[in-house]
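Peer 1: Please go over the structures that come below.
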Structure I
Amino acid sequence: MLKNLKTSDIKKDVKIKESFINADFKDLKINCNIYKGNFYLDSFNYFTIDENYNTFDNLFKRDFYQNHDHFFTSEFFENFKKNLNSYKKHKNIFVIGSSAANNYYSNLIQFLPRIFFINDKKIKIAIHRNSSTKFREFIKLILNNRQIEFSFIYLDDGFYNFEDSQIPQFFDISKSVKILKNFLSPNPNSKKFDEKKIYVTREDSTYRKIINEADITPILRSKGYKIINPQLYSINEQIELFSQADKILAPYGSNLSNIIFCKPGTEIYEIGPKFENKYEKIFENRYKFLAEINKLNYKRFITDTVPVSDHSELAKKYIDKTILRSSNYYKNLIIQVKDINNIN
């Protein structure tokens, strides 16, 4: 069986303690534990398992709601050992990782902060093959600015065996936001974008897009809102757009992750469905929490929902079909026009 070690256990075991590099940003008062050595992990959870079958759940849990219980079953352990020799091997890799479903919230908030703890000047970086070109270009921009020479190693679904490699811990959301704002916040005096009111459309998404968007965009334009499609902007440009805005209206979705770069007092209007199932509730206040961290003025508009006739192949691959069919999280939205009329 796998054994889960807490931080206190690591400190007591000299050999295991030596497997961790300790890096920190003193100005931010943030410490990062980086596992260095030989380890296994899957490219969905990035749950690190060392050669002695030790795990470190408190360091390698991406979010508070993530459940790793299945890793500690006898069934998993027997299957894991049986396949040890079949796992693809990589050597001398820095595992940043990325969302297997290419979720922007996960990529930005959970995975990207780890990149700032790279100390080597030449390195190979592991991310999931499903990551977007836009996310890869953003990583390239960051590392070029830090004068780090690198190449990508792409992970497919499944388990991997890493030798003499490194993987940094995940951070809680507050620390992730602090790291990202410290390194990525644009110059407040930049004049590249001057839109003070923006509406962020999900017109290119397969779910949670506004069905009656054609009814509300003329109203928003009359109120001075610029209609923004994030697909047409680089991540760097999205960050700058959000940082310059005073009012942001958007359907619930990963693009709202960019509100961490907003200035305090920015008004955030989130449009979303009512989350009714237990597995949906964990996502309900995701962007409200980000708004609170950044001292933003947040308001939510509840919509009606419409089932999606056909989801993307990526959604069908990673999400249970029953959930796709029944969950409001994976449906399209209809907002009441009166709610839009009441926005300044």
Structure II
Amino acid sequence: MRQYPISPSNLAVTPIAFVKAIVQAYQRYGRSPDQALELAQITPDLLVNPESRITAAQMEQISGAAMQELDDEGLGWFSRRLPWGSYGMLARASISAPNLGVALGRWCRHHGLIADDITLTLSASGATATLTITEHRDLGPLREFCLVSVLRNFHGLACWLIDSRIPLTGAQFPFAAPSHCAVYQLLFSAPALFESAQAAIKFDASYLSLPLRRDEAALRQMLQRALPLTVLQYRRDRLLVQRVRQALATQPANTHSADDLAALLAMSARTLMRQLKEEGASLQALKDEVRLARAQDLLLRTQRPIKQVASAAGFQNEKSFMRAFKGWTGQTPAEFRQRGEVTTPTTSQANPPSG
């Protein structure tokens, strides 16, 4: 399965260090990389300049050529070859899983069967899922390329399996920050921590329960060219609505505006609004839903005055709260408290301005 640590294909940002790692793989097998370098239009002057960068398309070409010429999808990382099709076999073994957590767990276990130089461990603690790489031998000069590639392969496959963007909340590496460390933000879209005990990536554990959205036919098509898994950002995030709703409910003081909420979710306000629209939701509707739920809960569980309920639900004053509540439910807060009937906003109900 051809997946490489590279960034958008029209930008020359892939460090030449990754190309040099492929050249070292050729040297390990006593082969010449000249044909692959020529195919990818990587000239000798690029190789000798540590500041050189190539595009994702170039990286795909040289990686694909090397994997086939050397018959090693591991590109020399491990003590044994991973024959062409090895990563595709791992994906096939996972495609029948009922959810992402089971699929990725299988992928990790099966990876150990074909490459015992490292162990991949998927764990979940609270709201955070972590994929950790444990090294069992010195990976030598190919260490960075290996660890980065394996993490990117895992993340790209996970996104593809559920057809959803999975934002990483962190990435860590057991080596000093390289001279090209700035590219890690593009590779992982998350804060990168160097000189850690182990290589790992972290993400919201809720994704693990999502069902797979791919089948064998889709897998066969994907394996013909898997590069987009690690190059193109998924626009859809199937948990975004849930993440927004949770942030609004648990951190009302930090989610007053779209900018505040977007910053909390590590994205731009424009991206937040666009992705919510793609999922058929709006920020205002989610705010109204959370505010109403909080207000209804307080009205039913407590005897707080309406003014205090309004403030706790995020309204600036009692008047705007009463107007909004009446528009949502058709009742005043007092009438709702007396009747004790929980309702939810619908599209047929008024959408009053929130205070």
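Coordinate-derived values only; no laboratory data. Note that the structure is a prediction, hence the values are computed from the model and not measured. Cβ atoms are built from the backbone, for glycine too; each structure is taken alone.
Peer 1: Of the structures labelled I, II, which one yields 20, 11, 7 when semi-axes √(5λ) of the Cα gyration tensor in Å, for residues 237-276 alone is computed from its coordinates?
Peer 2: The value was obtained from structure I.
Peer 1: Taking helix-only ellipticity at 222 nm (-39500 (n - 2.57) for each DSSP H run of 4 or more, over all residues; to 500) from the coordinates of each of I, II, which one would give -7500?
Peer 2: The structure behind it is I.
Peer 1: Turning to a different aspect of this structure: If log10 I(q)/I(0) by the Debye sum over Cα atoms at q = 0.08, 0.11, 0.13 Å⁻¹ computes to -0.42, -0.79, -1.07, which of I, II did it come from?
Peer 2: Derived from I, not from the others.
Peer 1: Between structures I, II, where is distance in nm of label points 7 Å out along Cα→Cβ at positions 69 and 285 highest?
Peer 2: Once distance in nm of label points 7 Å out along Cα→Cβ at positions 69 and 285 is worked out for each structure, II has the highest.
Peer 1: Let me ask something else about it. Here distance in nm of label points 7 Å out along Cα→Cβ at positions 13 and 45 has been calculated and equals 2.5, so which of I, II was it run on?
Peer 2: Going label by label, the one that fits is II.
Peer 1: If you rank structures I, II by mean count of other Cβ atoms within 10 Å over residues 189-196, which sits at the top with the largest value?
Peer 2: Of structures I, II, the maximum of mean count of other Cβ atoms within 10 Å over residues 189-196 occurs in II.
Peer 1: With mean count of other Cβ atoms within 10 Å over residues 29-36 as the yardstick, tell me which of I, II scores highest.
Peer 2: Once mean count of other Cβ atoms within 10 Å over residues 29-36 is tallied for I, II, the winner is I.
Peer 1: For Kirkwood radius over Cα pairs in Å, for residues 53-156 alone, the calculated result is 15.5, so let me know which of I, II that is.
Peer 2: The read-out was computed on structure I.
Peer 1: Also: Could you figure out which one of I, II the value -0.54, -1.37, -1.44 for log10 I(q)/I(0) by the Debye sum over Cα atoms at q = 0.15, 0.25, 0.26 Å⁻¹, for residues 125-196 alone was computed from?
Peer 2: Checking each candidate, the match is II.
Peer 1: To test your reading of the models, identify which of I, II gives 16.9 for mean count of other Cβ atoms within 10 Å over residues 93-100 when calculated.
Peer 2: Label of the originating structure: II.
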